1. Assign the value 30, calculated as relative contact order in percent (Cα under 8 Å, 6 or more apart), to the correct structure from P, Q.
2. Taking FRET efficiency 1/(1 + (r/R0)^6) of positions 115 and 443 (r between Cβ atoms, R0 = 25 Å, to 0.05) for each of P, Q, which is largest?
3. Comparing structures P, Q by FRET efficiency 1/(1 + (r/R0)^6) of positions 179 and 203 (r between Cβ atoms, R0 = 25 Å, to 0.05), which one has the largest value?
4. Tell me which structure, out of P, Q, gives 25.5, 81 once Rg and Dmax of the Cα atoms in Å is calculated.
5. If helix-only ellipticity at 222 nm (-39500 (n - 2.57) for each DSSP H run of 4 or more, over all residues; to 500) computes to -20500, which of P, Q did it come from?
6. Taking mean count of other Cβ atoms within 10 Å over residues 51-58 from the coordinates of each of P, Q, which one would give 28.2?
Structure P
């Protein structure tokens, strides 16, 4: 990569080398450098299906199932938690996505401003593991189970097919990811639209929640899970808007990106919650119980859509996970223009292994993963959004590639937010914090507490927020 200083490129910014344009069958060149203005293309409307398609999958449905079957909420309580939690995550996603066209870099590169060039290793590392391996493994399992049910093929073979498709898309990069989500969207929208009508027609909206669950605690857990699911895309936001022309309307970018996340997540989570009121073994056999409510042909099409949706979700997870890894600055013995692509391939192999060992207890593993994924994203968001507010109107491009840039307030505030919120408020199977242990009705408010703690600390640590 080279550093250019001219009228069309921000001073001191590292520019991504290579020609890419709009080609979808060419491996995306370069790494995390600034996207040259001559390479910019696309329009904000594309973000609607880019972010709706990866959420039209069974992982989204199962989150709604958990709200009723595991957290004990009634259908309407679940709807309230889903809409509020997803709405918060979608708004944050829109705000972060809107920054892509102006700065032309990935989301984790923008994170160098509030966390410092080296301090950004903390969130970038977590995002690498959570996205490139964690989410990848979880979604691969749901796609594998759907494909296994549909075809009767052995689960390991189904897993290999699913992972192969996901890795291939992420390997080629940005343009192919966008293209796949665009062409998958109408198929997924039609199938899940029909499913939505059928499930809602059969649902018992007046069914009460579990006698031993629900309440404020169950609502807060469902809220946190819905937020964590939607906000799980936040660390990827600018990755998919940095190629848009610099003069693109920021409001349109934020609107379509946030709307894609909100609609995709909300509709299918509500469908999942409604499906539990019909009956069936929702937690023991999630996929089978859900498709069992559907006519045979629609059920088969749904299994196919579940597989397709999971592939779309994981193409994004692997691509952005590899972008986060490259942001760490770890030098590999490979040409710079193929490092990101090769990292995506490695993540696919690692995720394949992790997913294989999660096939036998998918429901429980997924529930646990969903409930802890927001633990680091809440504090990260607290720092990022407060810094964005404090720096509004001020130039930041000169800080993005300057290794001398230090901002100790960011990593300190985030680390403190994660540790304190988990210690005090976590309410999980393997650890219960002192607050929920004493006040059981509180539920799990770890993500809310982590966000507030980190945001407050970042404001308080003003003397540490300076660049050298």
Structure Q
């Protein structure tokens, strides 16, 4: 499991650890890890000895980490030059060590010539807002030659705690972060500036609190949560998921949601709605009912919403499902048709799966506000609707009321931006709910498998939602194995 902590928590942990260590030891640990990472980048593109490294150095500890790492690279034979974004505030110890190792300070990038690596140490986790005009100009000039960029702790100009980018910011090829991940490294749009992530252990693990603010499932976490049938399992014990989706206008949504549920491990799928003929033609194992969900038979969880349209029958279907005493996942048209009071009044679990536009409508804000502040949006939705919320998009986030860590999905791909992929995800997560997974687990495991299936199906090329659904059993087997 990857864990991320906010700035305040990280700073408190650093202060605790520094009281236990010799003066400067924590910074030197960070600098050592940073220098190793920079050396790895240089070796991939040539060698460390004789390479040309340009440091962009801000004031404070972030700049100190950069200077000490630059000194290490200089002692390995690299030509290291530092551009000081705040000359009067450069870390004195780091600057002295760089100069003693043979590094130098220059006034402009033009004074150095071609560069093999740029190290961004302008602002640290305490930076707020985008780059200031002078720093933006410095970055633009330093990166004009397209040399790889390594960011120190996080790219300068992005928001560490929220993932927002409120102005100009560095775009790094690699970000070397210290002690723990920061939320902005895992959440777009800031995550899109971070490049490949490299975590350097500086000993914070022993002093950080047990509960992070953000977490990301990894292979072994998902494998441990997958509901694998035992010797005494039958189709009912494995979970029966109901799907109320599709319409005469959008029968494909019903087919795709059912496909996601069947491939997601449900023991059986009951379909209720006007798309019964399309569903049974594609998936003859489905138990279909052309009428209301309340009349379809017993299920362990419901999925409602994809492709329902805006008819009185659609409104009735959403109300039926929300009145059920089993876990419910609401997606697409269901989000628009659901009654807020009915959602909040439910005793059984509810999972909402909006994309940014639907989330904006539920919150009464502009879509751009949700996309710029995804973490705040998913937390607000979970609190307002007293439900688990899976916010789809460039970074898929899962939040639940009560303060549990928000989960970020690490397997997303832009190839999922295709019609019907959300319908498949709904069915898949619904099948996991029916199998007995907790709402947050069902949503985050569903998103993880969905992302892997899309990567496998696309292999860097356009992919259709039906192909994503077909690959779910394959990635399930790989993860579990």
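1. Going through each structure in turn, the value belongs to P.
2. Values: P: 0.25; Q: 0.05.
Largest calculated value belongs to P.
3. Top value of FRET efficiency 1/(1 + (r/R0)^6) of positions 179 and 203 (r between Cβ atoms, R0 = 25 Å, to 0.05) goes to structure Q.
4. Computed on structure Q.
5. On the way: P: -20500; Q: -12500.
Clearly, the read-out refers to P.
6. P
Read the figures in this text as sums done on the coordinates, not as results from a lab. These numbers were taken from a predicted model, which means no experiment stands behind them. Cβ atoms are built from the backbone, for glycine too; each structure is taken alone.
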